[in-house]
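Participant: Next up: some structures, all given as structure tokens.
Every number here is computed from the coordinates shown, using simple stated rules; none is lab data. The model shown is predicted, which means the values in this text are computed figures rather than measured ones. Cβ atoms are built from the backbone, for glycine too; each structure is taken alone.
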Structure 1
Amino acid sequence: MKFNDYDIPQPNWRKDLEYGKKGESLISDFLVDISSGSFEVKSDRYRNGRMAVETQQQPGAHGTWIDSGINVTKAKWWVYQYALDGAFHVIAVDRLKRYLRSNTDKFNEGTKRMFAAGSDNPAKGFLIFPEDVLDMLTNQKYDA
């Protein structure tokens with residue numbers, strides 16, 4: 001595959017070095033956070049490529065809905081596991097929240113889904129589809 005000037009700009013050693021240093025710093029901070037337990041892990045049990053993001057639950061299946069999941073986590077990193085043998089995404093909780101807030105047409109009270117309906121602990125939240133996960137991970141508009 002041949003790249004042209006529109007695909008990859010001319011190299012700039014100083015800018016590339018600065019960018020690389022920022023990446024190293026991010027990963028270093030990430031490893032410290034992970035080793036201190038500042039992460040939350042969710043799983044795609046049904047292997048459909050959709051990321052479920054819980055926002056509320058109803059303990060005991062009666063009474064009031066209370067905030068849960070992304071609304072109450074103190075974790076810095078959200079780990080979404082797509083397969084038990086090592087397929088997962090890791091995303092900063094702040095970035096995930098920016099993504100949800102930036103897409104109110106898709107993610108609002110009216111678009112919440114019910115999870116585990118009929119169980120003793122039903123939950124509500126959002127389903128992020130595979131193409132939207134890629135947008136969340138790569139689109140600059142969700143950068144801090």
Structure 2
Amino acid sequence: MQLSENFSTDELKCDHCGRCNVTPELVSALQSLRDLARLPIQVTSGYRCPEHNRAVGGASASQHAEGKAADIKITGLNVLEMYLLVCEVPAFRNGGVGLYDGGFIHVDVRRGRARWARVGGKYGPIEDILGSVWKEANQSQS
């Protein structure tokens with residue numbers, strides 16, 4: 001079933017149980033990102049039922065389990081380029097964004113801003129990874 005012009009339940013459903021309990025806010029923000037990027041977006045992880053979330057080592061209060069998050073790759077872009085585009089979408093700019101050395105980015109529509117990065121299996125502040133690029137990107141968003 002189509003959730004928006006470019007996203008379907010098949011892309012955002014739980015890999016374990018097949019349910020697709022995502023919020024309309026997430027779908028809308030993903031569609032806004034797709035429209036902005038004008039490039040295909042691959043969802044590598046969308047909704048996760050509690051059992052699947054535990055199995056993959058997700059956080060106990062995971063935004064995926066609340067239907068508010070997706071891990072994505074944008075065709076032809078690196079993690080930094082994806083990050084800069086994601087920050088142009090208000091729901092993501094004001095929500096959660098995580099950068100992963102696996103070449104994907106986590107986006108969510110939580111209430112409140114959160115930023116992090118995982119490199120070499122270790123989590124840390126995103127600014128430690130991006131350095132001056134982080135500062136410039138955040139100054140332009142203020």
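Participant: To test your reading of the models, identify which of 1, 2 gives 24, 13, 8 for semi-axes √(5λ) of the Cα gyration tensor in Å, for residues 25-80 alone when calculated. Please list the in-between numbers first.
Facilitator: Values: 1: 26, 16, 8; 2: 24, 13, 8.
It was calculated from structure 2.
Participant: Taking relative contact order in percent (Cα under 8 Å, 6 or more apart) as the criterion, which structure among 1, 2 has the greatest value?
Facilitator: Comparing 1, 2, the top value of relative contact order in percent (Cα under 8 Å, 6 or more apart) belongs to 1.
Participant: Of the structures labelled 1, 2, which one yields 1.00 when FRET efficiency 1/(1 + (r/R0)^6) of positions 17 and 57 (r between Cβ atoms, R0 = 41 Å, to 0.05) is computed from its coordinates? Write down the numbers at each step before the final one.
Facilitator: Values: 1: 0.30; 2: 1.00.
Going through each structure in turn, the value belongs to 2.
Participant: Now for a separate question. If mean count of other Cβ atoms within 10 Å over residues 65-72 comes out at 22.2 when worked out from the coordinates, which of 1, 2 was used?
Facilitator: Values: 1: 14.9; 2: 22.2.
Derived from 2, not from the others.
Participant: Now, a different point. Starting from the value 14.3, 42: which structure in 1, 2 was Rg and Dmax of the Cα atoms in Å calculated from?
Facilitator: Source structure for this number: 2.
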